[in-house]
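Each reported figure results from applying straightforward, stated rules to the coordinates on display, with no laboratory input. Values in this document were obtained by computation on a predicted structure and should not be read as measured data. Cβ atoms are built from the backbone, for glycine too; each structure is taken alone.
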Structure 1
Amino acid sequence: MFNINYILISSSVLVIAFGQVIFKFAARNFKIGAGGGWWSVAQQNVTPIALILLALFLYFLSTIAWVQALRTVPLSVAFMFNALAFVIVPCAGFFLFGESVPKYFYLGMPLILLGIFLISRP
C-alpha cells in the first residue's frame, strides 16, 4: 500500500544528502587566514558560512518531514531508508567533486537498494 509518508521519508533522506553536498561546497571554499581573529575569518567566508546555514536549515526541514512520517511508519522500516544516503552522497562526491569511490561501492550500492526495496514492501 502506497503511503504519503514514504514520500516524506524519501524526501528527508534526499534533503539530508543535498545538505551534505552543500557542506562539502562550503568546506572547499572555507578560508582560514593567518591571524586576525574570528571577525576576519567571518569576513573571508561569507559565502561558505551562508552555505553552512542553508545546509542546517535543510536539516531542520528534513527533520520535520522525518518526524511527520514516523507518526505512522514503523521506525524499523523508516530508518532503513537512511541507507539511501550511502548511495546518493558518494555518487554526488564522484560526479560533483571528482572524488574516488571504492570499487566495492559498486557491489554494495545495488545491495543497499535491494534491501530498501525488500523492507519497504508490505
Structure 2
Amino acid sequence: MLLREYMLNRMALFCALVGIFLLFAYANLESPRPIKISDISERHIDTKVTVKGVVAFSKTSGSALLFAIDDGAKINCVFFKPGTEEKIIIQKGNYVEVDGKVKRYKDNLEIVAEKVRLLD
C-alpha cells in the first residue's frame, strides 16, 4: 500500500511539472518579439512582434485606425479596435510601441496591431 501511494505521488508531481513547463512554453510562443522595423521580412508573416517608432501619419477609416511608424524604416499598421480598451489618440509625431502580427496586404508587409501604447 505504501509503495502505491509513493508511486501515485511521484506521478502527480511529474504531471504537475510537465503542465507547468507546457504553460511556460505556450506563454513564450504567444508573447511578441521586440524587433526593428528594418528587420521585418517575409519570414515574420503571422508572427507576433513588438516595434517602436514615431508615427509618420495617422488616419481613421471606418472602425479602423491606419498609421505608419518609422524607426529609420517605415511600416504601415492597422488597428481594428481603437478605443475599445483605452482611449488612445495617435497623432503624427507620437512615439509609440505596437504589439501585433505581421501580415501581407497588397504586396506590402504591415502590422495588424493588437495593442498600441504611447511612449514618452
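Summary table below
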read-out: Entry that produces 1.00 once FRET efficiency 1/(1 + (r/R0)^6) of positions 17 and 89 (r between Cβ atoms, R0 = 41 Å, to 0.05) is calculated, selected from 1, 2; value: 1
read-out: When distance in nm of label points 7 Å out along Cα→Cβ at positions 25 and 57 is computed for each of 1, 2, the largest belongs to; value: 2
read-out: Top of 1, 2 by FRET efficiency 1/(1 + (r/R0)^6) of positions 33 and 73 (r between Cβ atoms, R0 = 35 Å, to 0.05), largest first; value: 2
read-out: With Rg/Rh (Cα atoms, Kirkwood Rh) derived as 1.26, matching label from 1, 2; value: 2
read-out: Computed -8500 for helix-only ellipticity at 222 nm (-39500 (n - 2.57) for each DSSP H run of 4 or more, over all residues; to 500) - originating structure among 1, 2; value: 2
read-out: Value 22, calculated as relative contact order in percent (Cα under 8 Å, 6 or more apart), assigned to which of 1, 2; value: 2
read-out: Structure with the greatest value (metric distance in nm of label points 7 Å out along Cα→Cβ at positions 65 and 81, set 1, 2); value: 2
